[in-house]
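S.K.: Each structure below is given as structure tokens.
We did not get these values from a lab; they are worked out from the coordinates using the rules stated. Fair warning: this is a prediction, and the values are worked out from it, not measured in the lab. Cβ atoms are built from the backbone, for glycine too; each structure is taken alone.
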Structure I
Amino acid sequence: MTPVIAPFPANRPRRLRRTAALRDLAQENRLSVKDLIWPLFVTDVPGADAPVASMPGVSRLTVDGVVKAAEEAAQLGIPAVCLFPYTDPALKTETCEEAWNPDNLSNRAVRAIKAAVPEIAVMTDVALDPYNALGHDGIVRDGVIVNDETVEALVKMALAQAEAGADILGPSDMMDGRIGAMRSALEAGGHKDVAILSYAAKYASAFYGPFRDAVGASGALKGDKKTYQMNPGNADEAIRLVARDLAEGADMVMVKPGMPYLDICAAVKARFAVPTFAYQVSGEYAMLKGAILQGWVKEDVMLESLLAFRRAGCDGILTYFAPDVARLLS
């Protein structure tokens, strides 16, 4: 579409910027509290329910703490929270059995939230790294992250989370074929209404460091995740992976990280017209929050950064800024 633009002075774009009312009328994209998902870190390790040093303003919470956070989210109008467990190192193994324990930390937290705040949507993380003694999202055999055996484990994990009451499963592992396997198992297991928000385009990024501190995976990780997470130089591959996950039964798709990959967000939304989300990851949060605390930028940068996701076509954003932004928007 070619816009029709009159020549100056008939066309003066500043006319629609002259007052706040005119700027509001002409605004193309808006940020709402309904666009937000609040990631929460949960632990039952004594002493670990503490601030995360590399993520100012973010703490690990007890199960009771995440219930209170979910209640706060509901009061603020935030529609969903997403849980990430800080698992007792004594429960981590190379075979990751704790991941599908019906009474593991994450599943207990899901049940507690749904009992206290049934109206809020609870999203979970489907990946083995919180339970893996080697820190990887998949099972490691002789130094290789094995795909098909990992998918079998992830299916058991997904079923346990669905049975605990999760509304949305977030497979973040990037194994091949996991969405189709999970969707088939959910259908067969009577969980046809559980949604899958696939981390379809998750890059092997340097922006994840603070998150790994928060879930206790930094010291455990052996090697890197480049054999299963995406090469940051690739864009066409992201389109292929999104298409694959949608064909296998994903209801929504995610791009991760967020701001450095807004081009991918825009391309996915334009190509597929499906619910598209992005994760403003821990490194992005830490940089912005640190600059705010130093007084180098104003807190308005939170709103501006999230509006960029909406402008790129995202329907929602996972962000640690969620409660602060909800208060600002109100």
Structure II
Amino acid sequence: MTKQNHDEPLKPLTGKIALVAGATRGAGRAIAVELGAAGATVYATGRTTRTRVSEVGRPAETIEETAELVTAAGGRGIAVPADHLVPEQVRALVARIDEEHGRLDILVNSLWGGDHLIPWGKKMWETDLDQGLRMLELGVRSHVITSSCALPLLIRNPGGLVVEMTDGTTEYNRRFRENFYFDLAKNAPLRMAFALGEDLKEVGGTAVALSPGYLRSEMMLDIYGVTEENWRDALAKEPHFAVAESPAYVGRAVAALAADPDRARWNGQSLSSGQLAKVYGFTDTDGSRPDGWAYFIEVVHGGKDAPVEDYR
């Protein structure tokens, strides 16, 4: 365990144990790092390691690197290779956490890895069935397996937090998300959080669904041919990218939720990084507070005449 300098104030999540399932890159990695920055011990899981690459095909991002970033941020990062579609692997992971710490305080289901499978513009019957079912495995079944295996440990102590990561809030996802299988995969975590909230409230736990806005993930930056340093150069290709947020923003949202003693007020709800920034006061890395879903609902789809600057 990391020793605490008694001359320094305790970080809000010191002593807390977190599992971020799907922490290889993007929002999952940033959530792990921000939990570490708040003092937590974080188990970072995923399928891409320094010796093995998952079907996503991005060898540059690994769970080992995520764990190192967690530790560098001030927490303790522990990388554990795991395929969350294999119950035996998830049970072994939870058993290890139990053996090493005897508790689990925060579970983040940030499992996906299916963007390469989305056949944009294709009808349900035009989509390859195996491809569509794989999206549901990656975005739905993996979450169910992980929660089923991890929740008995999480509920051992009252106050546990489950965060179901998805793409889009309940309000925004009333719209069709462009492909039948993608729509299902990204709406299911919203309902999972609601249902888990019903189960957990009787034992003192909290479950929420959380979505980042227009995320400047490693993959999205690559698509636009930019970096985090010059991301605004992508606006010529995609003007709406002006409301984009760094992964750290949603990471700070999870850290704020986990540190809030009154987090049960959010139980079962669909939340966004921009929404929580207004409540908890955190900012993105540039000091702004983007609210991407409000921008898309009100301006892009709602026709409101307002500049994107009003949503940063």
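S.K.: Please compute FRET efficiency 1/(1 + (r/R0)^6) of positions 70 and 174 (r between Cβ atoms, R0 = 30 Å, to 0.05) for structures I, II and give me the label with the greatest value.
M.R.: Working: I: 0.60; II: 0.25.
That would be structure I.
S.K.: Between I, II, which one scores greatest on mean count of other Cβ atoms within 10 Å over residues 14-21? Working shown, then result.
M.R.: Values: I: 9.5; II: 24.5.
Comparing I, II by mean count of other Cβ atoms within 10 Å over residues 14-21, the maximum is at II.
S.K.: A further question follows. Among the shown structures I, II, from which was the value 5.5 of distance in nm of label points 7 Å out along Cα→Cβ at positions 190 and 294 calculated? If you can, show how the numbers build up before the last one.
M.R.: Numbers: I: 5.5; II: 1.9.
Traced to structure I.
S.K.: Say we calculate FRET efficiency 1/(1 + (r/R0)^6) of positions 22 and 198 (r between Cβ atoms, R0 = 25 Å, to 0.05) for every structure; which of I, II gives the highest result?
M.R.: Working: I: 0.05; II: 0.55.
Of structures I, II, the maximum of FRET efficiency 1/(1 + (r/R0)^6) of positions 22 and 198 (r between Cβ atoms, R0 = 25 Å, to 0.05) occurs in II.
S.K.: One of I, II was used to compute Kirkwood radius over Cα pairs in Å, for residues 182-285 alone, and the result was 14.8. Which label is that? Mind dumping the intermediate values first?
M.R.: Values: I: 14.8; II: 15.1.
Of the structures listed, the value fits I.
S.K.: State the single structure among I, II that was used to calculate log10 I(q)/I(0) by the Debye sum over Cα atoms at q = 0.09 Å⁻¹, giving -0.42.
M.R.: Working: I: -0.47; II: -0.42.
Comparing all candidates, it corresponds to II.
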